[in-house]
Structure P
Amino acid sequence: MFTGRTVSLLAVLLLIVAAAFLLAISMGSADIRFSEALLALRGDAPDQAQSLVTELRLPRALTAFAVGGLLAVAGVLMQVLLRNPLAEPYILGSSGGAAVAALLAMSLGMGSFVVDASAFGGAMAATLLVFAIAQGSGSWTPTRLLLTGVVLAAGFSAATTLLLALSPDQNLRGMLFWLMGDLSFAFDPERCLILLAVLVAAGTLGARHLNVLSRGELQAAIVGLPVRSFRYFIFIAAALATALSVTTVGVIGFIGLVVPHLVRLVAGSDHRVVLPASALAGGALLVIADTLARTIMAPRQLPVGALTAAIGVPLFLILMNRIRAERYR
């Protein structure tokens, strides 16, 4: 089923994920030795190191991995659904709807539970609104869905700017960090990990359908794929992944756009490989970025969304230039 190159790629990604987790649990404003971090995973570390790893750093690293994986998988699904290499998880306005709802809750002084619920509701409502407008009285097309999402995203951006301008000064820092991605309070990874496992398993099992649909609806219909219902499934899966990610850590861009491209440059376009590899690569990227965000200027924390772009863009450009040079040798 898998070639030697595919197995090697997945093995390398697993090693990168393991290294990223080891760095995440051992680095911080209070560094601990790698040996202590490993002992903490076994429950044999001193009390202070044990508490630091198991109660703070490990849950945060798991959340970062799950969210990064969800964004990468959602990016893969959106690029198949819209048949557009520039598609990404937030293209249907989910981030804008979540931002407007969450910032409104913050400006009213609501607690974290209300903010999270508002973000999830706003993300899902915005996505459904985009879909309803794009569908109109007939069937929707990828182009109509994409254009509707872009236009509504611009409207949500204007509403977000207005909320920031009208909010009290003491709320602005928290709002800005949420808009740029913040894992400071992300210690509950279970929901994201479960959804990530379900989507990767379902997507890998249905990879043949994704491969066919990515080549065009006509070809998919010719081979007997139920195009309409399968597109609905992709839409719902991508919307849930994006909404839960935004609810958990705020808006983190770039991962869902570039990670699938990086994987396709290395592994090709077979979604049996692209989906699990994208989940691993996206998760590792966000774990590394979050570790750097909280250690570069410790005890101050940087917005993790800015670091994902700072890490990923050079990697993407280097890899793309290397592959282009190999093709023209």
Structure Q
Amino acid sequence: MTTKRVLFIGGTGTISAACVHRSVGAGDEVTVLNRGSSRRPLPEGVRELVADVRDPDSLRDAVGDAEFDVVADFLSFTPAHVQAALDRFEGRTGQYVFISSASAYEKPPRRLPVTESTPLRNPYWQYSRDKIACEDVLVAAHRERGLPVTIIRPSHTYDEALMPTLGGWTDITRMRAGRPVVIHGDGTSLWTITHSDDFAVAFAGLLANPEAIGDAFTITGSHAPTWNQIYGWLAAAAGVDEPDFVHVASETIAAFAPDLGPGLVGDKAHSMLFDNAKVTALVPEFRTTITFDEGARRLVAHYDAHPELQGGDESRDALFDRIAAHARSAR
């Protein structure tokens, strides 16, 4: 197998770090470009370029005229970001891989499971609308001038360092203290949640794959527990037998915490199931191997082993007290 020259723009985030490790394990020649600061270390053998991807001069100085078989862009969130990446890399790579988001699929979904042909429309979340706009730029570039683009749509992807709940580690602290923990809705909606190591298997299989050019792929896996199960598994991993869960409508949470509203009403409030047949047709080894009962144990063990990651959020803690008190007073 020919060694692939892969540039990761990002490379140390929740998803991208696992993809870098998978790519290195496959024998790829891996370069990572970012600002040089992350809690996730790079594996041996990775070349690191330090630059501000938002600064064209900094980007040019770091990359020069280097060419790559694949450029995997994890750091573009607006059309302007995408255009800046294309200005630097178009014509210098055989495949530009853009990380979009499954939150771009229409909300609420008209039918499940969601497929790649599901319309892209999210009136609730600007982040999702920006990702859609990025895709529009790339699809137009592919149609008009043959840009070798592949679009990837992950949903909720986590690793040992990223808690998936509203309050993050604050929720675990509250569980252990016997204090109420807020769960959006009634907790029974189904939520697809994917470990980054599983995601990386599908991702790596699409790199420099000619059948992936000019196409979009959902990568989520098949594991879709309820939110009650997700919080329950975390409680069990934290050694809490009887957690105090308070269920609160997503719209109510959004009223108390406007910063949480778009991600709830525009994504997590809905049951989200995905059809991964398209990616598994090209990467048949991709499947869910880490379910969240195991993921929860890994998360809590990692945070317990690294107290420096547990930094409390006093304002968020007080917010949950107010939301829980409001919900109970309204019963």
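Only the coordinates and a few stated rules stand behind these numbers; no lab work does. All values derive from a computational prediction rather than experimental measurement. Cβ atoms are built from the backbone, for glycine too; each structure is taken alone.
Descriptive notes on the structure:
- Which entry (P, Q) yields the derived value 16.9 for mean projected area of the Cα convex hull in nm²: Q
- The greatest value of distance in nm of label points 7 Å out along Cα→Cβ at positions 215 and 255 among structures P, Q is that of Q.
- Test item: distance in nm of label points 7 Å out along Cα→Cβ at positions 103 and 279 calculated as 1.7, pick one of P, Q: Q
- Comparison across structures P, Q (criterion: distance in nm of label points 7 Å out along Cα→Cβ at positions 135 and 247) gives the highest value for Q.
- Distance in nm of label points 7 Å out along Cα→Cβ at positions 7 and 159 - structure with the largest value, from P, Q: P
- In this comparison of P, Q, the computed figure -25500 for helix-only ellipticity at 222 nm (-39500 (n - 2.57) for each DSSP H run of 4 or more, over all residues; to 500) is attributed to P.
- Relative contact order in percent (Cα under 8 Å, 6 or more apart) from the coordinates reads 29; which among P, Q: P
- Each of structures P, Q was scored by distance in nm of label points 7 Å out along Cα→Cβ at positions 79 and 287; the highest score is held by Q.
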